[in-house]
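Okay, got some structures for you below.
Bear in mind that the values in this text are calculations on the coordinates, not laboratory data. Treat the numbers as computed from the prediction; the structure is a model and nothing was measured. Cβ atoms are built from the backbone, for glycine too; each structure is taken alone.
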Structure P
Amino acid sequence: MATPGTQYMMQVGLACGMSATEGIQSPHPKPMDPSASDPAHVLPEEIIPDPQSRIALHGHGGKNVLIPYMSIGTWAWGDKATFGYNPTTDLPKIHQAWTKLKEVGLTFVDTSQSYGDGESERICGTLFQGMPRDSFVVQTKWHSVGNLSNLLLQPRGLKSKLNGSLKRLGLDYVDIYLVQGPIHAGLISSVATGLADCVESGMTRAVGVANYDTREMIAMADELAKTGIPLSVCQCEYSVIRRLPETSGMIRECRKRGICFQGFASLGEGRLTGKYSRFEEPARTRRFSSYPMHMLEPTIEVLKSIAEERRVPVPAVALNYSINKGVVPMVGVRDAEQAEQNMRALGWRLTEVDIRRIEEVSLKGNTSALLQHG
């Protein structure tokens, strides 16, 4: 079973400094130097992803995992500590959103053992019922802290926890299994052994890491390579207001090694949607990129201006920016309206002029020793 209370422990941890803008971290944003940017179009200009477009992740034995250019983040599904989940009102909306996503083929979900103490995985399992196994992709994460079995069983703890995830999901295997953070008790070599065991036992087709820095990511890739298994995914917070994985060279290193870079909090936990302002702040529990809204006004105004010119929702502009940068954005969806807004990030590309306008008001971001190394 999932560890009871994990969602609350994670919220407390984020408040104390696991997030790069909370607790011991400085809440003041670092402006981005536009000259430090990667090319505007890291994704080749001839590629215009639509909902049916797919990226091939390197899997074990040459068996690739095909994913869309956007992932649906499911942290809010079942989570009361951060998102105030109410099953009576929220679950029907999630099912309505899933119907919209299925219609266009955006059926790549990212979940975790920690989200809602496992409730997110259970909700995902209900959505998958009746669907052919090759019609969706599911990625879950090993929550490496807060449970004694992780300490006692390593490296076997990864497999034990994944077995619990599979039961909640109602599946025989997941497509991708990530290490949720770099603060696990075991060495990277030990964790790599555990990940390899999960692949070799058929419980997952591909593996990756989240919140690692570039050095740690390379170390994990090298340890996995000894077992013949590729590191397929590297996931860190990335958006217009946290471009650190770009400036640090992490995204370039991923491209060089054939590793898919995924960016979570792609809309700054709602701050880049146009919904909030200095007069209506997001909930204080939204702790990634949690800058006061008045500090983000120049960024929001540029996004709104481009959205009006393009006749798309503001979130679509912010997500399209990530896609242009060679990032697979992860975006939370809680209802059908959000699903439709996010879908509109696909099927077109920002121009280089648009991107440079955004980058003039973008932020670099920070790291945190407690979780966000990358």
Structure Q
Amino acid sequence: MASSNLEEVPSTMWAWRKHRGNPKPVYEQVPVPSLPSNGILCKMLASGVCRSDHSLLTIDKQAAWFEDKYILGHEGCGQIIGIGSEVQNGRFQVGDVVALHAVPGCGQDDCPECSRDLAQLCEKGHHSGIGQDGFYAPYAAIDIRGAVKVPKGVTPAEAAVATDAVNTAYHAITRRGQVTKDETVFLFGLGGLGLNALQILIHIGARVIVSDIRQELLDEAQKLGIPPRDLVPIGTAPQQFIAENGLSGKVDTVLDFVGTHQTFEDAQYIVRRGGKLLCIGSLDTENTIHMKIGTRKRLSFIFSYGGQVKDLEEVLDLIAAGRIKPQVETRKIGQFDQVLQELCDGKVRSRVALLHE
């Protein structure tokens, strides 16, 4: 099945790419991807910028599937302009606006990850923008299993950042941490993922204690409904705040979207016995587990990575229903390098989606 729109697709396009050995993104002309037999070709509408893009650019020691040159961008939303001949899924039509899941997995029964419902950890399938061609380009191709129809009321910018910035938080909280409304949660970090995580926790009904080093983001948390008593004042140590506010032994789960030595250290001290530490942020690539604390408290250290297509479907429904409002600002695709620098300099409050012409 194909669209007449394919006749209008150019043979080449301009894209932001990673070149092995070069820490700067390269904006260059490349071929437009062909329509995959088992997937779709999309005209891109929006692509989200992530701090991971900086890591992908600056760290050359990567997994085996990484190509020497590839198009960056792992958060995307586009409009279908072509559907492959082998696609059996009748849910999609040319013209549909879809959110694009970067790592839907290979889907094979003998895949060690996909066969255990761990598609986002699959090493066989395509990894859009993560070592293989992604979404910082006018056109992108993707396996049909990575496409999720965008509900009415959700903008392309929201849908793009939802694929990672919201989906990763949702997967960590609901699947990995299994956080319930009866819990008290301590949340470190209100960045691109943290603000979405906060809204997910509010939707669940859990009590949330929030810590961040930026007052404007603590103010944002208060606007979302967090009472001042549950906001850790800047300059107050989390352990001191917990002790002075009668919360010792009451923090069921710590969500660390920062991952520095300090937040990981604090988390182990403030969580209750039998509690959970959900580790998502990794600003410091190595941290220390205090074995005595972990053993005596019988703590669960839970690491989480990405999310799954089924999570993304639920996330988009929550956005459409107004339960989650992704914090996203928009720029143009040609400004990617500038936006990434601003993100690394701490000048971006939440998330940026790059809009395509």
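helix-only ellipticity at 222 nm (-39500 (n - 2.57) for each DSSP H run of 4 or more, over all residues; to 500) was computed and gave -6500; which structure, P, Q, did it come from? It was calculated from structure Q. Taking mean count of other Cβ atoms within 10 Å over residues 77-84 as the measure, the highest value among P, Q is held by Q.
Suppose distance in nm of label points 7 Å out along Cα→Cβ at positions 157 and 181 works out to 3.3; of P, Q, which structure was it derived from? Matching structure: Q. For which of the structures P, Q does the calculation of FRET efficiency 1/(1 + (r/R0)^6) of positions 69 and 261 (r between Cβ atoms, R0 = 35 Å, to 0.05) return 0.50? Computing FRET efficiency 1/(1 + (r/R0)^6) of positions 69 and 261 (r between Cβ atoms, R0 = 35 Å, to 0.05) on every structure in P, Q gives 0.50 only for Q. Which structure, out of P, Q, was Rg and Dmax of the Cα atoms in Å, for residues 45-228 alone calculated from, if the result is 18.0, 56? Label of the originating structure: Q.
Set P, Q, criterion relative contact order in percent (Cα under 8 Å, 6 or more apart): the highest-scoring structure is P.
Consider the structures P, Q: one of them gives 27.2 for mean count of other Cβ atoms within 10 Å over residues 165-172 as calculated from the coordinates. Say which. Derived from the structure labelled Q. P, Q: which one has P(r) over Cα pairs in 20 Å bins from 0, in percent, as calculated, at 31, 63, 6? This figure was derived from P.
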